[in-house]
Structure I
Amino acid sequence: MLNQKEKMILNYLSQDSSLYVTSKELAQHLSCTDRTVRTYLKNLSQELEKLGEGLVIESKQGFGYRLSIKDDKLYQQFLSEHHIQNGMANADINDRHHFILNKLMFEQEGLLFEDLMDQLFVSRSTLSSDFKKIRLLLEKYKLTIESRANKGVYVSGSEQDKRHFIMDYFFSGQFMKNIHQYVRHDVLKLPINFEELTMVILDESRSQDLKLSDFVIQNLVVHIALAIKRLESGFQISAIDLDPLRYQKEILVAKNILNRIRLVTQIDFPNSEVNYIALHLISKGQNSERRQEAEVTYQLRQEILSALQRLDKETGFQFSGDFTLSEGLLTHLEVLLERLENDVHLDNPLLDEIKANYQEALALTRTMLSYLEAVPMEFLSEDEIAYVTLHIMAALERHKEEHKPNALVICATGYGSAQMLRHRIQNELSQYVNVAEMVGYYDINDEKLAGVDCIISTIDLSNLVFAIPVYKVSVFLKEDEAAYIKKELSKLTAKKSNQKKASSKGKIKDYFDDYFSKDYFAILDESDKDMVLQHLVSLLDDGRDEDYQNHMLDLIHQRSKMSTVVFDETIAVPHPIKALDKNHKIGVAILKNSLVWDESFRQIRLVFLVSSSIYGNEGLSDITRGMVNLVDLPQIKEKMKNCQDFEEFKEIFLSLDQDEQ
């Protein structure tokens, strides 16, 4: 059986099985030494060897280790046998805090650190750091975290303060945004809002000490909202039988919830609806056979995560990393399977709208459900599939919002014109981009560019090279300009969310010889920045005009003061602040020894000196795109650093076109 650290290594390597990870990086993740990591890796490799060649840890001198998964089914089986929940292994700090607080506030049981470390795949020091931040959150509500031997940690404070925290933390802001993404309020036109529904469910369930996670409550809010719509539309709800003695508490809470909603909405719910509400409450209730339920829940969660990972590979989305989606689906499918077992099916009042306007989400849902062995597709009606589609719709909206690019807007005109441009961008492009800031040309610097994915400028910046795309527009942002930027930003969003890059086959090849030449290429021993720049400037000028070279170096220095010209820890792309040459050209220096560019970048090995033309620079954006893409292609970059001549450099650079296909 694997120990906790070995499970952590397996999950860390599985995050991206195409990349090598060094033992030093793993040691930092596990809070231990390199030597200890190698021991864990040896033990883990021996366990995997028992499976044959379907799951192997590969090692490569100078690169590190990576997990080769040749059989996905075998991998999921291995995770299941070793009780590894790979969803939480990749959770970020916010998801971890959410997970911990969910257990503390809703399950109301003492938590053992060892159990949480196993579930979250983090070290004790990381978990301690998480709890420090959680304590600060709870302090504002007069709540504290206590610890007791054999009981673990738990939240101490009044029930009123706990409810106050729960409403603020779990059921406001992002939660309500998710609810609105599930079901548009303007479509339903409910006589009660989602916030009121949430408060009723929370009050009644906690008053009877019924333990519900926030995902159960979220699904229940959606269910009741759609139940109201079904009743208003005249849909009939078939009866469902529940044992009134076994589920006495859940049925009581369901009745209380519907009675309070009736007072607000004046809607008379049929008795059959009580049992539907109770069914949601039972799914995670304390009356179930806990051990058996936990095993079934575990298996279903693993199936869902596996299905979402398959969907990720096919679509380029990141569904498997969406904690809200995976937990929401788990909660929904548990209730759905319970209903199917009782041969109960629900009509969906939003089915026609989903079929008409959300075909992509509906198709993704069908695909995802087809991967789940636990869910019998042949028994699922279109209505039921449309219910599950609400979760995918919400995930797509979150994905779109999270990966929306940030733009720095550059405007040379006065305040009034700048505000006009901002207003036009907000009206035309707000769905596609966030405006980080509006600045003037001379205010561009590294601080302004930090966290920015593109530049929208009313000034021609074609003579400058940035590591991000630049879009030129007029102050009025004309319709054709807005249409072009929407198209480009869609590509940028896809790249930002790790989807496949848009192919532009042959473009780099078409322009390579216009910019690069054997005469502008050098492999240097020098490790002094000024000497390297002087050497490249001399090559571009054929060493003839000293005044030209001094002027060029001065313009390069001016550009470097505006913002960094370093693309990553090994690539620098210096260039003059304005065009100086009649013909565009790029000097290339491959450095045998690392070059200190400045205090932040001390390992530069590739220098591209770009000199744009005063007359025109067709193809420059495609060439610089190749340089930018090098940052994300470590193997090609490594080849380039070690190339021996210009012909080899050309072959490597042109391979960037093939990589984009």
Structure II
Amino acid sequence: MFGPSRDGLPDAIEHLARAHRRHHPGASLDALRRAYDVAEQAHRGQMRKSGDPYITHPVAVTLILAQLGAGTTTLVASLLHDTVEDTDVTLEQVRRDFGEEVGHLVDGVTKLEKVDYGAAAESETFRKMLVAAGSDVRVLSIKLADRVHNMRTLGVMRPEKQKRIALVTRDVLIMLAERLGVQAVKTELEDLVFAILHPEEHARAARLVQEHGRMPDPLQPVAAAVSETLREAGIEATVRVRPRHLLSVHRASVRRGGLGPCDFGRLLIVVDEDADCYAALGELHTCFSPVVSEFKDFVAAPKFNLYQSLHTAVADREGRVAEVLVRSRRMHRVAEAGVIALGDPHRTVAEQPGPAGDDAERADPTRPGWLSRLLEWQAQAPDPDTFWAELRDDLRRTREITVFAEQPGLGALQLPSGAGCVDAAYARHGEDAHRCVGARVNGRLVTLGTVLRDGDTVRLLLAPEGASEPSGDWLDSAVTPAARIAIRRELAARRERTRQAVSPGAAVGGLPAGRPQGPPAARRPRPEHAVEIRDGHGGTPRLARCCTPIPPDTVTGFVVRGGTVAVHRADCPVAAGMAEGGRPAVAVAWRSSSSGCRVTLRAEALGRPRLLADLTDALADEGAAVVHADVEPPRQHRVRHTYTLVLPDATGLPRLMRAMRGVPGVYDVSRPLPAGAGRA
């Protein structure tokens, strides 16, 4: 089909080889030639909807990757990426002729058959691809380049199919490109999607750029002045105007209510070494007027997707304000190509960027933390619709935070921005987080719905096994799929247990129908059966939460709605209100003094640092599980902490109260009573 070049390569991939050699001068081209021969023969006779021979697609995809600096193994897999899916070539042949790595990459991007998976084929294909990327992120690099070329040629498709593909590209592929740091791919995909989903806004942005291009660019003289300033300071640098892409123009126009002459681009300064970034920044802020509010340092604190640059804005003597990016050559390569610029996980010395023969060990671009989390939660989402919905929602969160454990020996947690204590609990403890009853953040007791910030120190408080379970309210604050999936699964299991408990004729868990099953509440050590009714009343006793009676409190009971007998402490104002209202009392008594119990304790103390930490440590040491806690604002250096606790044995209450009183600063511990009469 194509003749050979002077290097023995087919003419069809000569340009591809040149792009590859620019990044990898010492790379062997033999594998590329063999991969092209196999792909060209396998796809021979196949045509794309555009009318072009099909082989033009894998070649174009591979060229995109070569221009970004991908290694030989990635390029070989890219040339072959559609052979197993669309031709008679088998995965076994690919592995035999090109090795396990290439086989793994080709398998990772091969779509699942709709005949086997039906409507779930697309979501399950993405799941398969992401699982494969867990051991080799190059799978995602090939998929992104494949989508770029498909989007470039999408115009031959029906409008409805164009829109469907554009939506998936927007919701998943662009987000993956952002997370992998491949900005060159991300920006092109954004503009291609923008044209399909918002054609009027796209056309308007294109007109703005066209009109701007008819006039001299005011940023050019600013760039020249900056270049001269850095040259005089002895800083080797390349300075150029970097135009905004169309979606960026549209967003800036909407955000600013219009664009000025200097708003259609930014200055990009590329220096030789990382340290030169700060030297260049110093010259800029000395010789020009800096806009302080625009300064951001992503060199000292890189974004989670590897991005590093200094961001600033300066004004020249003419009053022209220019946004400026400052980065080293290495940073620029990574900013454009992300993980692709870091190389192949198993690359050879000859494939290293730079001169051939550089000493190099295995240079794994690592498995990003977000990908590790994704791989964990996807295994818990067998339903394709759940996986697809959670994937798109998860990928929208393009920033991460790091939180640290208060306890020594526990590592840091990386979480998406917006995550709270519930998310941290499931990230740290898995399904044991069902027992989470509270958290301390930076030493202060907070609710589980509290949103965490970067750098927070967190201690998660867990109840004993079976003493607590997740609330439906947790779904309102959980943002990570791992937390949401686990919570929904537990809530569904609880509903099923309830259904089975009220349907005695149903077979449960493989047991014979009619086998008695305990209600969900039996999982908690609640003392509902620690009290007996003495006067023959047929109701079920329930300990009132207003006064939390425990043995050996003197108790009395009153019948409430549903026939339940609410058991109160005899001195409870709620009980007194019922008696005054004419409700007859029911005689009740404790069965035993050694049952588990729920109790509310109030600690009065002088405010001091670490008081909360010391009190909760005292509770934990005595085996008390915190069900609820409330810390009132300090008043005249005095603070009040109120805890609702579950104790395994009521006889341990005096010891617990002594332990709390022994905490420095605590001058009283009591069992509070409600302020007045009310409902049981």
query = Where is Cα Rg over 2.2 N^0.38 Å largest, in which of I, II?
reply = II
Structure from which -12000 was derived, helix-only ellipticity at 222 nm (-39500 (n - 2.57) for each DSSP H run of 4 or more, over all residues; to 500), options I, II = II
Structure (I, II) behind the derived value 3.9 of distance in nm of label points 7 Å out along Cα→Cβ at positions 43 and 315 = I
inquiry  = Can you rank I, II by distance in nm of label points 7 Å out along Cα→Cβ at positions 195 and 275 and just name the one with the largest value?
reply    = II
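Read-outs: derived from the displayed coordinates by stated rules, not from any lab. Predicted, not measured: the structure shown is a model, and the values here were computed from it. Cβ atoms are built from the backbone, for glycine too; each structure is taken alone.
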